[in-house]
Structure I
Amino acid sequence: MRLFITAIGSVFLAASAFAQSSPEPLPANYIRVSAPMAQRLTLKTKASHPEIKKLGLHATPVGSTDNAIIGADIPSKIGKKSSEPDMQHLASGQPFVTRIDKEGIYDLMLPITDRKGKSIGDGFVVMEVPLDKASSEQEALKIGVAIRDEMQRGIPSKAALYQK
């Protein structure tokens, strides 16, 4: 029995190594991203904040020219390139919030740095605050800023986001 399990484990490891050396092509709006610490931080933050629906962390990874999602509560979103409207909002340097009645949310985008105030590569967080959790855009923004600040305190440096 032990030999059989070892053989299965070896086949699985070999298959995993092959998959990593021969990655599937990505859709044009995705890049390859490996940011384990960013993902852990995003999931931990989302789990401790039931007042938000979605949470994503965007940045430009080292060696890339594209800004993309590096941490998300929906893992399939990791690597998706940031939208042009998000990049335009980021260029303003100011948080952005809009009410979307048909989805029942406030959609937020807030710039983010590491805990020392240094760039993580055009970083920003996106989140959705349900309309029943905030009575105005200002209240939704207050919730978003508190969550962004919490995440920021958890980022020692840009390099740390890409470490295990």
Structure II
Amino acid sequence: MKKFNEVTLSLTVAIIDFLYKGRDYQRFWVLEEIARAPYFAFLSVLHFRESMGLRGPEHLHLMKQHFEQSVNETEHLEYMESRGGNLYFIDRFVAKHLVLIYYWVNVVYYWVAPRYAYHLSYEVEIHAATTYAKYLALNGHDDKILEILNDELHHSKELHDAMEMI
């Protein structure tokens, strides 16, 4: 499944990079819109499991962590909006449809194979950090982008720890 995650991510990244070539903030906005979906999906599944009496020892910790991650990704999204990332209808259309699909894929994936769902999100966060690092290398220092890059690295560590925990 890890190979499947890597191939899926590579294909998706290639498509998004092609569609958003030369439109950094629009691409970042789309990616940040999508980046929140796994955390919402993880929370949904954790709430459902709790309702069914299937709470595990790590349950509360993961719920808190995923809520904090979703809030942090929303802050990134709002920053990209302030830079004009969501100005065009087509970008909003693409993001809203991708996030709808990605959310439900993550709900099913997390229910069936949570460790692999975390792995996919881990790979996405590593890709996000790499994307922001490339942007900084090409465009110079930007405190906010550097902060977001560090947040993505922090999320990837949290996801790695969650994989180990469950």
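Every number here is computed from the coordinates shown, using simple stated rules; none is lab data. Keep in mind that what you see is a predicted model, and the values were worked out from it rather than measured. Cβ atoms are built from the backbone, for glycine too; each structure is taken alone.
From I, II, which structure was helix-only ellipticity at 222 nm (-39500 (n - 2.57) for each DSSP H run of 4 or more, over all residues; to 500) = -29500 calculated on? Of the structures listed, the value fits II.
Starting from the value 1.8: which structure in I, II was distance in nm of label points 7 Å out along Cα→Cβ at positions 54 and 78 calculated from? Computed on structure I. Calculated for structures I, II, Kirkwood radius over Cα pairs in Å is largest in I.
To test your reading of the models, identify which of I, II gives 23 for relative contact order in percent (Cα under 8 Å, 6 or more apart) when calculated. Source structure for this number: I.
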